[in-house]
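Okay, got some structures for you below.
Bear in mind these aren't lab numbers, they're just calculated from the coordinates by the rules spelled out. Small disclaimer: the values here were computed from a predicted structure and weren't measured. Cβ atoms are built from the backbone, for glycine too; each structure is taken alone.
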Structure 1
Amino acid sequence: MVHGRKTWIPDCLVAPRELEPHVDAEGIGVEVAGVSLVVEVVSPGRERRRRDRARKRREYTRAGIPVYVIIDDYDGEDTVTILTEPQPEKADWIGVHRVPYGTEVAIPEGPAKGFTISEAITGARRG
């Protein structure tokens, strides 16, 4: 995914089937304007956790990504967080919905609207 002069590699994204109109001018990746949802599965390691939880969260809202899903095995609570309503000027989100693993949560908007993240995806809460 390309936004301005930055490139990000999410774990999963939702974009139009036909990506050609959304490829950046240099052919490096997909312009964020063509991306409607991003999913990150938080990676192990302090720096990777910080990147997935903070840096990418900030950059994805600045880019105006409509929905950001964080699946986090490392927050001590095993949670799924769905962020909506990005505020690029504040680098944060208005809509924050956080649930423990095992609790069904549906994507609230966009082409993935209604897709449910459940225990079948996350497994049961460990704690």
Structure 2
Amino acid sequence: MTEPNTRREEPVRALTEDVRALVRSEVRAMRDDLVGELGRARTASLLLGGAGLLGLLAAGSSAALLMRALDGVLPRTASAAVVTGVYGGAAGGLAAAGLAQLRRVRDEVGDTVGRVRDEVSGAQP
């Protein structure tokens, strides 16, 4: 009596193993996608760090050096305004680039999470 039952269990067991292998493969692929996204987030973080560094330079000694160079051509107040504007503008540009990159990464990670949810819910019986 156990023989007919065994014949039915073998295809089910093989199918179960195939589904497990497929799910593992998909999870690995999604994990690799997420690791790639984290690499891009690192780039965005570096851009934001650069923006912070340039912001510090706006208040540092290089600002004083540039102001002294401009003092020969412009009044002191105008020299200070020009130097501050240059460094502040550069810092703002880097910050905008970093935030744009983070938004792209956030959207791509959200898409990946959505695909995982869809595939997991589709794999459930």
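I have 34 for relative contact order in percent (Cα under 8 Å, 6 or more apart), calculated from one of the structures 1, 2. Which structure is it? The value was obtained from structure 2. One of 1, 2 was used to compute distance in nm of label points 7 Å out along Cα→Cβ at positions 24 and 72, and the answer was 2.7. Which one was it? It traces back to 1.
Taking FRET efficiency 1/(1 + (r/R0)^6) of positions 80 and 104 (r between Cβ atoms, R0 = 35 Å, to 0.05) as the criterion, the top-ranked structure out of 1, 2 is 1, with the highest value.
Ranked by distance in nm of label points 7 Å out along Cα→Cβ at positions 32 and 88, structures 1, 2 are led by 2, which has the greatest value. Here helix-only ellipticity at 222 nm (-39500 (n - 2.57) for each DSSP H run of 4 or more, over all residues; to 500) has been calculated and equals -2500, so which of 1, 2 was it run on? Only structure 1 yields this read-out. Given a computed value of 7.6 for distance in nm of label points 7 Å out along Cα→Cβ at positions 16 and 64, which structure among 1, 2 does it belong to? Corresponding structure: 2.
Once Rg/Rh (Cα atoms, Kirkwood Rh) is evaluated on every structure in 1, 2, the highest one turns out to be 2.
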